[in-house]
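Take a look at these structures.
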Structure I
Amino acid sequence: MTDSNRLAEFGSEVRRIRESRGMTLEDLAESSRLTVKFIEKVEKGLLDVSLSTVFTLARGLGIEPTEFVGGAPGYSADAVMAAWLVNQLPLDEQAKFLELMQSNMEDPPE
């Protein structure tokens, strides 16, 4: 995937989330303290935004930043990262991990 495709995909996701929340460009501009023109350019995939802008947009939309890039709505960034890390384990280790989680561990391991 090219950089321009990634920018367009990110911008489309910003627009989709904004519209799904019933927000106008003006609403998002107000809640994020960014300008309407800036947000329009982001949504059109014309700007390569910084990480701080990603967080600013997420805060303005009332979401976790991970939701822009395939995160799981309703889950914190830490939970998404933990799930990703577990997914990197071999299948037998994943099963052991899930067993451990379901055992309702109350005390940390020594």
Structure II
Amino acid sequence: MAGIIGKGCNIGLNRIANISVGISKDVLNNTVNWFFDLKNLQRTSDKIVGYIDKLSLAILKSHFILTYFDDVILRQRVEKQLNRVELSNKFAKAIFFANNQELHEGAKSEH
């Protein structure tokens, strides 16, 4: 934690080691050099960005839901689109999936 604060807050490892109890400058420098290599930093950065992306999506969803409850015009537009989709699905089902998924012609048979 001392290495993260020292590097991340731009305080410096020597100053952090001086104010930390039980951590020497050498141990802190070795630990930071060992664990803060480019590969570990990149992996950690990727995880942080992934969490931020998930959080951003959750915030956007929450914002939309709150707006949806508050905005009558938006609710009406969404309902209208949902009704269109439902009607088109019913239409397609009535035409193409009735009668054993066969489309019948309207011609009369000759006897």
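Summary of values
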read-out	value
Answer label among I, II for the case where relative contact order in percent (Cα under 8 Å, 6 or more apart), calculated from the coordinates, equals 10	II
Label whose coordinates, when helix-only ellipticity at 222 nm (-39500 (n - 2.57) for each DSSP H run of 4 or more, over all residues; to 500) is calculated, return -19000 (choices I, II)	I
Read-out Cα extents along the principal axes in Å, computed value 103, 40, 18, structure in I, II	II
If mean count of other Cβ atoms within 10 Å over residues 10-17 is computed and equals 14.1, the structure in I, II	II
Computed 1.08 for Cα Rg over 2.2 N^0.38 Å, for residues 2-41 alone - originating structure among I, II	II
At a computed 3.5 (distance in nm of label points 7 Å out along Cα→Cβ at positions 26 and 66), which of I, II	I
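Every number here is computed from the coordinates shown, using simple stated rules; none is lab data. Keep in mind it's a predicted model, so treat the numbers as computed, not measured. Cβ atoms are built from the backbone, for glycine too; each structure is taken alone.
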